[in-house]
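So, here's a batch of structures to check.
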Structure 1
Amino acid sequence: MGYTRFGANARASHVTLMEYLLYYAGFNRASGLEQIGLAKSDDLVHWTRASQLPVVVAGSCGGADAAQSSNPCVLREDERFRMWYQGKSKQGALSVCYAESLDGVAWQVRPEAVLAPLAAGGYRYGYQQPHVLYDRGLGIFRMWCAKHEANNAMIAYAESNDGISWVVRDENVLAPVQPWEGIRVYYPFVEQRRDELEMWYTGRRIGQLWAIGRAMSRDGISWQRDPANPQLPTRESSARERIVAQWKALFSIRSEPVFGAASPFVFECEGKRRMLTHDVGGNQRLSIGMYEFDDGAWRSIARDILREGANEWDSYFQADPYLIVI
């Protein structure tokens, strides 16, 4: 099978005219709104917001994203950009929404969700954190997303001919079974690696560590976990570190993440694999970090990369990174 991500997984290197577009979710604690923003860079070190406002405002998809627009997945297709993202209603129902753009900055949002909440409804029920690939061989779009029911989450799989009308083919391609995964596996990121698909995902024990794992599949349905899971973080924080981070968060003091990492985005840069995540600190303050795979392990190379230049709407945290190379 041939997969297209329309520039999202292009090999990154420092060459003239290359630009990186980083879509992310920002949160304002006062308003309680989480919305999608965009930052740009030409070196993966210095980042500038493309706008002082979100590029996808909460409420753009009607009631489906009235409380939250987050977890963007963006594909660049010919002369347009296509985005699937997580919406949350004021009642807490979760769904997948859709938008298109000609320049990657100004987005036209479809007024209805493309993957509606679960029939059971209610708070934290539905589909979230979509990750979409286009399969050239089959001529279809394939989506892996989290199916969330109350406090539980597992990875579901859906297909579409046009990227808008989706059919959920399997509601449980990856469910939490290992101790470090707790009762949630979510935030799937899928890419083609030679003749297999590779998934990076997040597991979490309630009230404990957020961690990132890896799984492989030939068909995108049956997945085999890497026995070395979890891949990140490389160690679990101590009780003292967690308490100190919570106190620092009360006074809005940034600290090293001690509750782990989540929402992985993996790419290549100068012959090495890199990963963007949102790192989890005290009081659930999230910040985007960057890691590099070297000598058989992931190591941190940048923390809180969007800290500078934050606007009011994304002042409390930045999360859910998704990178496009143009």
Structure 2
Amino acid sequence: MDTGVPTVAARLTWDHGFPHPDWRSLSAMIEPSLPPETFHWVTTQMEAEWMLLLRNHLGGDYQVHEGPRTLLLTDLPRHEARETLDFIEQTLLTLTHALMGHADQATSGMHIVIVMSEEDDYYSYIAHFFSERLFRLTSGVCVRSGGEVHVVVNGAGPALRRTLAQQLGYDLLSQQRMPIWIEEGLVHVLTSYVLKEGEPKFDETGLAAQRQLWTSLGMDLFWGGAAFYQTDDTTQKAYELAELLVRTMNRIDAQAFDRFVGAAHPLDAGEPACRGLFGVSLRHIVREVLGEGPWAAPPWNGDAGTLSYGPSDDQ
């Protein structure tokens, strides 16, 4: 019987030994005029077929576990898999509430989480989506390319819940357009919130290391996002600064920060939104965190949505 659901198995490409559905062609086959509930059902059926195909390919003890909003593929023992699925579902609810209107509601399907126990399988799978430079030594990723957002985790161990909380944050923000530094800061703050951790404390030694780094490198790498993809400890320092800035702005004015998250554009690093909502340049927010220093604002040229890498306004 024809259910109207495109067949995933007939539209696979193989890369590094793993099958990957051609989601763009599959999505093009779904009638866009379908009612939302029908569109959701069709998409979910395709995702379920994909998970079964991947389960059969991985073999062993891998099984698909289904929750209200999630399909989880893992070879964890059944009781651990159920506990993990419950944690994922609760985390999605917690993050959605914390993000208010900024979370992707995944109305087109389920949240997909794949926990791979073998490191070789993990790296072979994500090689289809990331260059080696970007995925080396990761505990998990949120895949946003290829037409299907999903979370892939490298192994199951003591850090599993932290990795899941972090990557589910990226998942829920996948439809938002915001500067990288805001997204990274938000995700790190939200991960601590989910895990019920306190606010991180940075002593003078840590702040001095931050000041030294950004004085040496300048702020353009941070505002433009390149600092988050370095191979040295610059990336960790960028994460720390992003979290500090997000916490500081939220503490100054939580309502203004909520509007700032929705208004900040990737191409201007949030500079005009900060000026409009907080009345100051982002360089002043950096001063709140790091103290006085040569902290350049994003090189915004005064036109909405554009950056200019010439001299920046000192306001």
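Values in this text are rule-based calculations from the coordinates and carry no lab data. Keep in mind that what you see is a predicted model, and the values were worked out from it rather than measured. Cβ atoms are built from the backbone, for glycine too; each structure is taken alone.
Given that helix-only ellipticity at 222 nm (-39500 (n - 2.57) for each DSSP H run of 4 or more, over all residues; to 500), derived from a single structure, equals -15500, which label among 1, 2 identifies that structure?
Computed on structure 2.
1, 2: which one has distance in nm of label points 7 Å out along Cα→Cβ at positions 54 and 86, as calculated, at 2.4?
The correct label is 2.
Looking at distance in nm of label points 7 Å out along Cα→Cβ at positions 214 and 286, point out which structure of 1, 2 has the largest value. Write down the numbers at each step before the final one.
Details: 1: 2.3; 2: 0.6.
Structure 1 gives the largest value of distance in nm of label points 7 Å out along Cα→Cβ at positions 214 and 286 among 1, 2.
Compare mean projected area of the Cα convex hull in nm² across structures 1, 2 and report the one with the greatest value.
Once mean projected area of the Cα convex hull in nm² is worked out for each structure, 2 has the highest.
Using the calculated result 17 for relative contact order in percent (Cα under 8 Å, 6 or more apart), pick out the matching structure from 1, 2.
Working: 1: 17; 2: 12.
Structure 1 accounts for this read-out.
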